[in-house]
Structure P
Amino acid sequence: MSHEDLVVPFPLYHGTSSAFADSIMRLGLGAESPVITLRAVDFLRQLYPLCEEHLAQDDEWIRNAYIVRKMVAQEFPPTGTFNWRHGGIYLSAGQISAVRYAVNNCYGSEVISIALLCYLKLRAVIADTLDRLRLSDAPITRLLNLEPTPVLVTVRGVRVGTLRSEHGGDPSEVIAAVESDVGEGSDPEGNNFEAIEPIAPSYLSLHSIRVTGGHMYIPQFELQPYAKS
């Protein structure tokens, strides 16, 4: 058996929301990319100059402006902690990482959640401009009619050959780092992968996340089997 045919010996996790959970259960993880389908990055690129002009004194915009600039640029760092690319299938070896992501991004995607936050901020001050530019008609804005809840996707049994490291390299070193962390009793948080093909529903289990305490960086939570809507 080749190395690529070996099965990843631990579960992987992906944070999302109920807005996309039914599709994941039916088609698999990554079969449809809401970031691509909803043109979330393009939408954010159109909002960005408007935010710079009209939200310059807004505290929430000031906190998020750096992140938005990185998202608009879709930077792909070869190393480092942060990955500003969006639209791929990213998986974490640390459950808490995926839970944190789902809890802090109510629409199941960082770029979608930030884009909609910017849109709502702008709508409060320049609604006529958004309407004139037809940004109010963008498909992504339909998500505002939903009340999404955080969902954790657990992935088991995938082959090593279907993954690469988060930064595009051989996943073997990341797998070894995870096994080392687990062997030493450490949390493997921070060890992330990108799936290079959709993951079939048979490899997945979905759970709703109910936050019971903690804070945004280390939420306390309970998991309940996800009930299809």
Structure Q
Amino acid sequence: MKILIVDDHKITYLGLEKIIKHYYPKTAIYYATSTTEAIQKLKRYAFDLVISDLDLSNNHKNSGFELVKKLRSNKDINTKAIAYTTYNEYRIMKYALRCGFNSFVDKATPEAELKTIIEGVMKTNLNDVYTSNTMTRIQEEGKRIRNDIFRNSTRGISSLGNRELELLDNYAHITDLQKIADIMHVSIKTIETHLNNIKSKLNLKTRCEVQLFAKEYHDDIKKQINIRKMINSK
């Protein structure tokens, strides 16, 4: 097996190398500190697995997210990927899996469990996900939070207007309301009116809750948008 570890802290690489070599002595392990360096090595060598940190040098263009997106966009590279991180938030895990990671693992994961995760990922198909204990814990916490905050909100999605859905679609990825206004070709005042309507229809109290809802239920929002497009095209 050939593994590439991507992390901008060498101590993380050395720790992972020690663990992997303990269980798989014959494994060839390589190291990269950036997305650019990792992609170069991925093109040069046929890796079975990438284990990558998500935050590389505090630069969103040099991150584990961008790395795995580039990995999945290259059809010549069939390497599986594990997100190895200290970020234990539901929305981050969900985004990492959407980008193309096959599993999501806390850096504090015990050695024996990490071995199980590596074996599980290697048995999955390229586009499948292996559920780690980290993921199960985060999913349960995320479910509790969603139930507490959004208990009465999801049923209101169908009541939203087309422009309100469009705003939420953008708000899931963009925090700057002026940028959203420019994309939608409306004034910031119109955006604020839409936000107030959304809060009322979804029983939300703050803009932070609106944006969290947009992130957590983005798939449902897109589904509603696509249904309306299909109806309007008939």
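No value in this document is a laboratory result; all are computed from the given coordinates. Not measured: the values here are computed from a predicted model. Cβ atoms are built from the backbone, for glycine too; each structure is taken alone.
Couple of notes before you dig in:
- In this comparison of P, Q, the computed figure 1.6 for distance in nm of label points 7 Å out along Cα→Cβ at positions 8 and 32 is attributed to Q.
- Value -12000, calculated as helix-only ellipticity at 222 nm (-39500 (n - 2.57) for each DSSP H run of 4 or more, over all residues; to 500), assigned to which of P, Q: P
- If relative contact order in percent (Cα under 8 Å, 6 or more apart) is computed and equals 33, the structure in P, Q: P
- Value 1.04, calculated as Rg/Rh (Cα atoms, Kirkwood Rh), assigned to which of P, Q: Q
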